[in-house]
Structure 1
Amino acid sequence: MNEVVSNRYKKPDLGREEFNKIMEKIRQHLEETGKITDADWLIFSSKLIRQEFPKRTLLLKIGETENHLSFIEKGIVRFYIPKEDNDLTFSFAFENGFVSAYDAFLTQTPSTYHVETLTSTVLWRLTYNDLQAIYKETAIGNTIGRHASEGLFLGTLKRELSLLNDTAEQRYLKLFTEQPQLIQKIPLKYIASYIGIKPQSLSRIRKRIY
């Protein structure tokens, strides 16, 4: 059974060195899009809240409005549409990247899919209202928005083009090449759904490869 996220934040104590290391990682990730001033970073980082989730936790359910943009410190997150026979998995998010049902976050409308942790996961979360405040107070808001929207667009486009142009085996190999360690933690039925084939077909592909 999936666990549903509670409204209470969990903010475990971190050592200063570990905290600084994580903050630097988040800043470096954002600065791939544009340079951030120290003053803007101070405002942004002060609004981040650390939250831990067990595996198989529903971060967002269909019909709910996405209220968070989160950086994944640790873990894997799956985006999917539940179906009677098999869930339709259409995206994953991995460590050292941002995760959000960004379309629902941006428009503040109900989500049309579920967002779930596949492993125990640690997120640094920013609420929608806090992001609006950051837009008003700093220049970093535009960097965050551009980074998140570009990531969502490019990820969706990449998968759609792969479904059109690549074989199932090529799609699997690409995913394996991009996340060789983390992909071993994803159940095969979700990977099969993501690359558009049945689990039995994926098993045959894996036998050929290995």
Structure 2
Amino acid sequence: MVAAPIEIEVPVTDKRFPWQPPYTVDTLFEMPTEDGLRYEVLGGSLVVSPQAAPQHNRYAQRLSFRIHDLVPDLELLQNTAVRLPNGDGPVPDLLLTTATDVADHPKGLPASLVHTIVEVVSPSNARTDRVIKTELYAEAGIPCYWRIEQRPWKEHFGPVPAIVVRLRDKDGEWRQTIAPAGMVTSLPLVVDADGTTVFLEIDPAVLVR
């Protein structure tokens, strides 16, 4: 099990922690890289989490292979900060971008260049991925959000892993699809700023086989 994230939203008096509010996505690039921790800025708070467990990373990696096979010309990036309009900086497990050269964005990709995001939900951060990031990504205009759920939750007591996709349609309405393990489902991926959608045929069970 991964320990619960810690949210830092008030000034810290410990001199070993010189970073002070307001926290923004730029704060992430001042943090140490050798401590084995994961940093994000969500809702103005600095969120510190342990590194993901191997199984968590396996889900993300196996899905990335399948998405790459479907859209090989697009950039599919792991653990890359996203610059949200409100100053926050989430670091999703995977994202699809049409950035022509990611080297032009050394301190995170603007949300306008990010079209689909994938998060693997861990027990310790379930509320963050299901509620907080759902709201932040929607407010930032990112039109497609995938969650990989490792355990049953209140919306789905069926087979897992399950994939949850929230897609903003042409009318601006959000529609949700839940794909359970053991069934092949056609799931949408938004691949550009025009809202072009392609579909990945996937049984979520392949992420653990």
If we compute distance in nm of label points 7 Å out along Cα→Cβ at positions 59 and 123 for structures 1, 2, which one ends up with the highest value?
2
Of the structures 1, 2, the one that 13.6 was derived from, the read-out being mean count of other Cβ atoms within 10 Å over residues 67-74
2
Comparing relative contact order in percent (Cα under 8 Å, 6 or more apart) across 1, 2, which is largest?
1
Can you spot which of 1, 2 the value -14000 was calculated from, given it is helix-only ellipticity at 222 nm (-39500 (n - 2.57) for each DSSP H run of 4 or more, over all residues; to 500)?
1
When Kirkwood radius over Cα pairs in Å is calculated for each of the structures 1, 2, which structure yields the highest value?
1
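Read-outs throughout are calculated quantities, based only on the coordinates presented, and are distinct from any laboratory measurement. Keep in mind that what you see is a predicted model, and the values were worked out from it rather than measured. Cβ atoms are built from the backbone, for glycine too; each structure is taken alone.
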